[in-house]
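So, here's a batch of structures to check.
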Structure 1
Amino acid sequence: MQDTIKNLTERFGASDAIEKKPGLTFITVDQEKAISAVTYLRDLEGYTVLTLLTAVDWIEEGIFQLTYLLNNPVSISEIAVRVMIDREKSEMESAHHLWPNVEVYQRELREMYGINFPGSPRINDNFILEGWDDIPPYRRDFDTKAYSEKTFFPRPGRKSNDPAEHMKKKMYPNNPSDYTNKKYNPNR
C-alpha cells in the first residue's frame, strides 16, 4: 500500500494520506487529476472494483467532498480517493467509462446534492425524487423541518415523542431509569 500511495503522490499530487485501519487508506487528489488517478488505480494498481461514490457537504467551506472507494480484491485493500469540488459550481468529470455502476451513484448525487457529471448516461433522468422542485435535499442548507411543515399537515390523534425517552422505554420497559446507569461500550 505504501508504494501505491507514493506513486499517487508523485504522479497525481495526492496528499493527506490517512490510514484509517489496516487495508483502508484515504487520500486527497485535486479535481483536475481525480479521474486520471482512479484510472491509474484501476488499471495499474489492481483497484478494479468501485465500491462506492459518495459526497459530503462542507457548507462552511463552500465545497463538496466526493469520495471514490476502490477495492483491490487481490491484496484485499481499499483506497478512498477524496476530491474537493466547488459547491457553487458543483460539477465533476464523469467516471462512467471506468465502471458501469458509477452511473447510478452519479445520478443519485446529481439529484440529492445537485452535483453534475456532464456526459454521464441518464444523468438528468429522475432517480428517486420525481417532480422535485426544491433545492437538493442532501444539501445542508435544505431545511427539512420547514419542508415538512409546508408539505404535510398535522393528523389528529398523533403525538410526538422525545426520541431519547422513547428509546429508554423500548430498551428498558420495566425501568427506563436503567438506561442512565449503562455506559456505552463499543466492544460489546
Structure 2
Amino acid sequence: MNTPTHIPNAEVLLKTLAEKLEPLLRENTALVGIHSGGVWLMQKLLDLLAPTIAEKGIEHGTLDVSFYRDDYAQRGLKSENRPSQIPFEVHNKHIILIDDVFYTGRTTRAAMNELFDYGRPASITLVALINRGGRELPIAPQIVAADIPLDATQNLQLVQNADNSLSLQLINNKAQT
C-alpha cells in the first residue's frame, strides 16, 4: 500500500505551481479552473500572479464537467453542480486547464470535450496541484506541484477552509471488491 508518510501543505504547493506556471503566461492565454478544486486553485493563482496576468491580459473562466463525464449515469446530478463560465473567445486561445488532483484523466477528457463546445483552442496545457498516479487515458498533466502515488482505495482531496486557505486530506476508502 502506498500510504504517504507526509501530506504536503497545499499552500506551499500552490506557490510551487505558480512559479512553474508563470513562464507559460503570454498574450492570448486564458486560465480555466475545473470545479471545484481547480477553481479554488485558479482564484489563488490569479492573486499570486496578478502583475503578470494584468500585463499579459490573461482571461479566466470556470468549467463544471459533470454532464460531460463518461460516468455521469453512475455519479448522477449533484447539488453542487455549477454552470460553466467561459466569458472569452476560446477559438485560437492557449488554454491553461487547472485541476486539483489528477487521477485517471477522465475529468480532463470531460473538460476538453466541453471546451471544444466553446471553440477550438490553439492549445491546452493541463496543470494539476497533485498527480496521484492511476492514469487510465493517454492524458497527463504537463505541470504538477507534486507527485504523490496513492493506491486505488485512497483519495487525496483539496479542501477550502473557512479562512479561504487550502489544505489536503487523505481519505482511505473501503477496499473495492
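Throughout, read-outs are computed from the coordinates displayed, never taken from laboratory work. Just so it is clear, the structure is predicted and the values come from calculations on it, not from any experiment. Cβ atoms are built from the backbone, for glycine too; each structure is taken alone.
Supply the structure label, taken from 1, 2, corresponding to distance in nm of label points 7 Å out along Cα→Cβ at positions 68 and 84 with the calculated value 1.9. Source structure: 1. Across the set 1, 2, Cα Rg over 2.2 N^0.38 Å reaches its highest value in structure 1.
With relative contact order in percent (Cα under 8 Å, 6 or more apart) coming out at 13, pick the structure among 1, 2 it was computed from. Answer by label: 1. When P(r) over Cα pairs in 10 Å bins from 0, in percent, for residues 44-123 alone is computed for each of 1, 2, the one that comes out at 16, 44, 32, 8, 0 is 2.
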